[in-house]
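Participant: Quick heads-up: structures coming right below.
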Structure I
Amino acid sequence: MDILVTGTVLGGTYALIALGLTLQYGVARIMNLANGENLVLACFTTFWLFSTYAVSPLLGIAIIAPAAFALNWLIYRFAMRPLVERAKNRGQLEVDSILATFGLMFIFQGVMLLAFGGGYYTYNFLNTPVEILGANYGLNRLVTLAAAAIIALALWLFLYFTRYGTAIRAVAVDPVAAGLVAIDVPRASAFAFALGGAVTAAAGSMLSTFYTFNASMGVIFTMKALIIVIMGGVGDVRGAVLAALLLGIAETAVATLVDPGLTLAATYALFIIVLLFRPQGIFGRSPA
């Protein structure tokens, strides 16, 4: 039971990170290697707001997520949009975006190292035990799980039950066909990229409440988000959430029952298994 609860909490946080990359890659066609740095920047911002101005991380999301939306919209508008316009095909766009965001990753890292140094940071927020079925769990972890569930549900309702959400999903499926039915593809792509950044930043705000972080750890979260997106099926919200929960539970089980040093190995083992038996992802469609 302890593994299931702890793994679900970790998986819920992973889900938000992966949902951000799902929007950016699945809709905007941008493979954002700086996604993890966006998350770590949100961790530092949450820490700064809490330690300097006593702003609760829960309230901080209302500040950080819109700021991340604006930042990612600017990044898309001035750094990614020129790549989209000059790309002759999707393959070229993916290569160009990988190279561009690889450089962006180091820019973010350099700024955070300059501002906060290379040390590890943590802070005490709702770090009180809550008993569930005879076992104690940190209240901050349970609050994080609840916040992740609310954000993921809100994103799902937006994508599947609103007119603009349907337009964004249409762009993810076929941007050319979406343009033929009067959908503003560049605007939808920019919105999806910015929204993905905001969701990732929200995940960073909640992760910082129980996770020790530093300026150089963003690449780990980027790789895990990429694995989750591929496991779940590129562009599929349901698949990203399920894959994230599976990954969180698998990592927790290995850390508890075997060795904490093997959690990364468990991540890649699960990834390889999915690629072998379901290469299109859990909810992905087989090519015709």
Structure II
Amino acid sequence: MQVNPFTEKCTTDTTDNELIDSALKGDQRSLEELIYRHQAWIYNLALRMVFYPQEAEDVTQEILIKIITKLSSFRKESSFRTWIYRIVINHVLNMKKSLGEKKHSNNFDEYWRIIENVPDQDLPQQESYKVEMQTLVNEVKVSCLTGMLLCLDREQRLIFILGSIFQAGDRIGAEIMDMSKDNFRQKLSRARKQLYNFMYNRCSLMVKNNPCKCEKKTKALIDSGYVDPGKLLFNIDYVHSVESTIEIKAEKFDDIIDESTGRIFRDSPFQDPPDFVESLREILDHKEFREIFNFTN
């Protein structure tokens, strides 16, 4: 599992700097190791920003190419974590509207109207599908939670992903977002409250007896084609949740708003990314990159 770059105790910068120095001296393996250390975090952030895995793969590759291209300009005046994730943040803030953003409402009221129009039905018989029924229910859960994130504007979404899902503290979050710690905390609190207010009287993940239950929506979403049992979007048969991957104890808040919303979103899969190192090797073989790094291997 990759080192979590968002913890206060993270020592990744020292190793990152060693890999950068080696890469700029012509060691391609060091550059590939640098990509590997950060690709999963960038991909999981991108996935929660755009919804569809294929688009998240494209966004991640675009970001990694930017990082590689600009690597020689890193002067170690800030931490590498700050430098690299500011590239990530700037890219996702300014990218064209994703398919997920176009297809899903960016308004909580409209999103709820869409959910309400999905009829409640009992789960279908298991023998109708090769995929386990609980897997299909989990697909609905993860899809719906990701859709909720799209109701936040891009900046709020990023701040919530960093602060509530990946558990970045206000110092690290503020550095990455290039804002004050107070501003980061205020915007994070606002995003949490928006999600909490949306879910509190509706979502059974928040309150067990609430009316909207993933298992009650599953059959209708399968029948409509929104969930395809033969082509699931999310890796819901997962070993690692975000909670287990971040490897730091989730921050405890006096406010139930903060604790409950973060917990629900952290109890979702930390997706294994495609092998971007392998796909980028072809790009690194181009003359432009070989001249930048003077690769010797």
Structure III
Amino acid sequence: MIVFLLAAAVPFAGSVVCANCHARIADSQSQTGHAGALKRETGRWAFGSGLQAITYVSQADEDTYLEHGLSWYRKSNGLDLTPGHKSRQGVRYRTFAADAAILRCFQCHSTGTLRLASRREILPAEPGVRCEACHGPGGEHAKAPARVRLRNPGKMKAAEINILCGECHRMPPAVGVETNWENPWNARHQPVYLSQAECFQKSGGRLSCLTCHPPHTSQPVNTSARCQACHENTRHRTATAGKTCVNCHMPDVAPSSLLRFANHWIGIYGENPLRPLAKRQGR
């Protein structure tokens, strides 16, 4: 959803205002990768928390933005080709292209209303994915918190959470829409893959993105304990010593030598980390 030049219709408060009443949560969330998803650097924007990589974007002219051809990668602690790029020259995007590609990039990595400055420079209201990216505009709530309630993802159904997260992490595929499961780059689209997992489909809503990804903290959860809440008496045919549930049932997919993504299509895997074994999945 592009929230662009609509300040009067969608009043955002900003995380500083949210912290007036929710100081502990706001402070904890400020330390997460989501909060650091966009930063302003000298003459350019840095997209990404740096957990794996950071891609740089700058305004080329009044009508164009440039996604730089070199990104920084944590694994090598250096620069290399940006994912999807074929040269170091970068890729140009028209600011007001029909697909709104560059606007969507800024919107998903920031919170609130996108605005235009001089020379049509895109200015995010608040860099990073902060409180209102998930809870919705909080301006009216801040004025009358007892009367105006915000969206609470913690009370949403699992499928609804998958769609909410999918607004930026890619929507689950619609009926009849094909996905290339053999393309390792697609593994970074977590809601797409989670929607295919029987654990998700048959959990009765118990398994959602929030099961393993608490939104207000960067502290990791014990994923195996979460799995065992439903699979308490599972017997394995292979040795599991020293391994977690995720190691085997959500294998890493490496679309490049510098990036790895956990496959969220939870299942039983063989040699191919891209798709579970069809026979054992009943597919």
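Participant: For relative contact order in percent (Cα under 8 Å, 6 or more apart), the calculated result is 27, so let me know which of I, II, III that is.
Facilitator: Computing relative contact order in percent (Cα under 8 Å, 6 or more apart) on every structure in I, II, III gives 27 only for II.
Participant: I have -5500 for helix-only ellipticity at 222 nm (-39500 (n - 2.57) for each DSSP H run of 4 or more, over all residues; to 500), calculated from one of the structures I, II, III. Which structure is it?
Facilitator: III
Participant: Consider the structures I, II, III: one of them gives 54 for percent of Cα pairs over 16 Å apart, for residues 216-263 alone as calculated from the coordinates. Say which.
Facilitator: III
Every number in this text was worked out from the coordinates using simple rules, so none of it is lab data. All values reported here derive from a predicted model rather than from experimental measurement.
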